[in-house]
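Bear in mind these aren't lab numbers, they're just calculated from the coordinates by the rules spelled out. Remember, predicted model here, so these are calculated numbers, not experimental data. Cβ atoms are built from the backbone, for glycine too; each structure is taken alone.
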Structure 1
Amino acid sequence: MKFLYIAFILGLTALSGAQNAPDPNYCYAFDSIRPQQPRWSDRTSNENIRGSLAGAQVSSCTPARFWFYMRHGDRLPSTNDINRMRPFSIEQTQNIINAYIQGRSNLCHLDFNSINHWTFDPNITVEHEQFLTVSGWNIVKNIARRYQAAFPTLLPTTYNRNQFLFRYTDRQRTQATLKAFADGLFGEGGYRDVFFPVPPFPDNLLRPHDNCSLYDEASNTEVERTRWQNSVEFQDMLTRINDKLGLVSPQRLTARQTRTMWELCQFHQLWEPSIDAPFCGAISPFDNLRLEYFEDIDAYYTAGYGLYPPRLAENMNCPLMQDLLTFLTSTNPNEETVKIYSTHQTAFQLFLVSLGVFKDAVPLTADNFAQQTNRMWVTSRMAPMATNIAVIRYNCASGGDDVQFIMNESPLVIPGCQMNGLCKVSHIVERYSRFYNANCDTLSCSAN
């Protein structure tokens with residue numbers, strides 16, 4: 001496969017019957033539903049989890065301001081990922097092929113063919129690590145088009161610097177993401193007319209975790225995920241996967257190698273969704289949920305409600321919360337009416353904590369996987385590629401302006417608001433008042 005990249009300098013899917021029990025004969029190529037695709041953690045495609053913006057304007061008032069915050073789109077693997085994937089493609093892949101030829105594998109013929117005809121693309125190099133891909137560009141561009149169709153008066157097809165503010169981080173993937181978004185709004189090559197300010201350093205607005213020593217010193221986030229990886233249920237999953245592949249000692253895959261194989265499946269399906277990706281058939285939907293839980297635990301204790309000390313995760317996005325609140329309450333006619341930001345997974349998840357959404361009554365631990373089937377904290381839902389939140393302010397002639405929250409093109413319900421994502425601006429300001437006039441230089445890196 002020749003790989004292409006962009007070289008620029010909300011409800012969960014219901015569990016299907018296939019996910020409720022292990023199936024040693026599972027065949028990805030013959031699965032028309034593929035319930036695991038919306039459950040691929042942060043490598044889930046936005047296309048597999050998004051809602052519909054049909055009838056998006058739920059207020060009878062006039063839409064007046066648009067605030068948009070998104071993670072970058074589909075990307076290449078990181079340097080660490082590439083350095084794991086390349087040797088896997090040479091060593092473990094050959095072991096899997098040999099096991100099939102020798103009759104020990106339970107892979108169906110088509111799933112085996114997707115592995116047998118695959119080689120690691122030499123164009124995927126550390127020089128372009130985490131670059132936005134063509135698929136990522138196109139998905140982001142289409143997100144912009146759908147929002148423009150839903151809110152045409154807020155998002156015109158012609159760029160006006162006085163109306164639009166675009167802000168990205170110092171990473172290529174966020175920069176290319178906003179250029180794709182601009183192309184979706186203003187037409188092919190429209191990003192060339194857009195002013196993109198140089199990211200500041202440090203970037204407390206879009207990468208708040210980069211400049212907080214308390215975050216760097218936070219309690220060991222690996223403890224709970226290590227406990228889960230060592231659990232009987234996780235180890236049974238590894239046994240099932242190795243048995244299905246027909247691997248015998250000392251060729252059997254470790255937990256890290258199994259996750260690398262899982263990631264190869266996901267990345268390739270992201271890049272070329274119309275072609276069956278290699279290795280996807282090795283992991284049944286049943287076992288996919290156990291790998292997803294590993295990622296959920298990691299995110300929960302790294303950028304979620306499990307981060308210690310308490311309230312640190314909530315405070316870190318103080319500058320962003322303040323930006324949102326002042327934007328919603330401003331009546332200055334000389335300010336931009338559209339703000340579009342692109343960030344990264346960690347910052348996005350920390351923002352969800354600041355909003356107080358996706359919070360479970362019981363923390364995620366290595367011991368309660370079975371009890372967390374309907375958990376709120378699911379990275380596949382919260383942090384897929386190009387995950388996004390739109391906040392729309394409506395001007396109401398009678399006063400009491402409305403505000404609407406949309407996440408991945410479905411209503412995002414803020415506590416105390418309506419199920420369609422609609423609320424009063426006054427409620428939002430009151431709910432998050434601690435950020436409104438806060439000294440974010442102090443608050444954003446504290447646990448107070």
Structure 2
Amino acid sequence: MNASMASTYPLEPTPPWTTVNPRPFLPFRTRCGSEELPSLPSPRNELFNDNYVVSTHLVPAGCPRLTPDIPLPVLPNFSTNSAERKRDIEQLLAEINERQARFVSGELGGERSEKPLWNCVNRYTKRVQDGRRGLTLFFAHANGFPKEIWETTLRYLLSSPTASLVDEVWSWEAIQHGDAGLINETSLSGIFDWRDNARDIAHFLLYYLPEDASSKVLPTHLHLLQETISESRKTEGLSSRYLVAVGHSFGGCSSVLAAVNFPALFSSIILVDPVIINGGYSSHFNRLTLAALSRREHWPSREEALRLFKASPFFRAWHPDTLQLYVTYGLTKDSQGGVKLKMSALQEALVFSDRIGSREAWELLEKVDERIELRWIVPGKPGDKGIMGEQATRVRVWRRPANSSNVVIYSAGHLIAQESPEELGK
């Protein structure tokens with residue numbers, strides 16, 4: 001990666017815009033709630049390829065949360081009457097949107113939640129480290145996907161000649177996604193703020209990411225670092241790592257918000273069509289929220305789920321290996337003998353319902369330290385040339401013009417990691 005790389009889209013100035021008055025990060029407390037340590041739903045400790053081993057770990061999420069602990073909205077009972085079901089889902093959407101608006105305006109009230117929550121991470125590390133200070137990659141997923149969704153991209157990347165540059169990879173899972181969602185299921189609030197995912201990422205990098213990339217086995221629950229190390233990282237960064245964050249969609253937005261607040265942690269950020277927008281996107285967010293609330297959540301078997309996914313236009317565009325990863329790691333056994341989504345449709349909808357985090361990231365993007373290289377990877381498939389269309393993408397990739405470059409992947413729409421993982425790896 002080189003800041004002098006030619007960009008697909010030439011420099012495009014940012015037109016006038018109106019501030020949303022971005023909110024400050026809330027300081028962390030490193031101990032909250034119960035000291036009881038959960039177990040992993042899907043532990044891994046196995047070869048990933050000839051040179052890398054994958055293992056799964058848990059870390060506490062940031063505390064306190066930015067949101068209060070409020071009850072989950074109630075999904076309406078399923079109705080075979082399509083008009084009735086549509087009406088019920090739209091009423092639920094209105095309730096969720098009203099809650100979110102009251103939270104942003106400060107009218108929702110309630111104390112910030114201090115329930116203990118957990119983030120799950122996969123670690124891919126070299127079986128034999130060569131002692132050089134190479135790259136540490138940190139992957140942050142889009143809304144609705146487990147941490148393993150990156151593994152097709154990683155298989156191409158970590159079997160390529162440039163794999164020698166990569167010491168270690170960490171794949172992130174937000175609190176309501178994948179295995180983290182299963183662990184936190186009974187503790188999740190009925191409202192979500194994207195800045196909490198950014199805070200959780202920073203919390204991991206400051207307080208739990210081990211000092212060195214190594215081949216040694218790490219405990220399931222990563223150890224809290226010494227306070228002197230964490231405090232040093234806030235201003236001096238990581239002493240023995242070059243950290244490259246790779247964030248897709250929601251994960252790209254979260255990575256930018258983390259970098260604005262703790263720039264010393266990051267060497268560079270690869271932004272894979274991040275949901276970083278300057279308003280005007282509410283109708284699309286409504287469609288996404290409605291689609292999430294209407295999702296099917298249960299299937300009689302993984303095989304049946306895969307068969308139906310392959311018949312869906314949405315999933316048909318995916319690389320077959322990535323679709324198989326979604327079936328393997330995005331679903332879990334249910335109490336009826338079948339399988340269900342690890343991340344509930346309701347939780348996916350609650351993430352989509354935050355309309356302010358993406359706008360804050362857009363405004364703050366120009367404040368990302370110019371030392372941090374930004375590499376944008378954006379879609380170019382006909383009919384899907386980025387969030388809010390091609391012109392908005394052309395503006396977005398130059399919000400912070402210094403030390404930035406961009407490339408278009410013409411074979412993919414917004415779901416670049418799912419549709420074109422080989423090109424993304426390259």
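Here distance in nm of label points 7 Å out along Cα→Cβ at positions 88 and 168 has been calculated and equals 2.7, so which of 1, 2 was it run on?
Details: 1: 2.7; 2: 4.8.
Computing distance in nm of label points 7 Å out along Cα→Cβ at positions 88 and 168 on every structure in 1, 2 gives 2.7 only for 1.
Matching task: 0.40 is the computed value of FRET efficiency 1/(1 + (r/R0)^6) of positions 136 and 232 (r between Cβ atoms, R0 = 35 Å, to 0.05). Pick the structure from 1, 2.
Details: 1: 0.40; 2: 1.00.
This figure was derived from 1.
With Rg and Dmax of the Cα atoms in Å coming out at 20.5, 64, pick the structure among 1, 2 it was computed from.
Numbers: 1: 22.4, 76; 2: 20.5, 64.
The read-out comes from structure 2.
Comparing volume of the Cα convex hull per residue in Å³, for residues 24-247 alone across 1, 2, which structure shows the greatest value? Present the calculation step by step, with values, prior to reporting the outcome.
Working: 1: 198; 2: 148.
Result for volume of the Cα convex hull per residue in Å³, for residues 24-247 alone over 1, 2: largest is 1.
I have 20.8 for mean count of other Cβ atoms within 10 Å over residues 152-159, calculated from one of the structures 1, 2. Which structure is it? Mind dumping the intermediate values first?
On the way: 1: 14.5; 2: 20.8.
Label of the source structure: 2.
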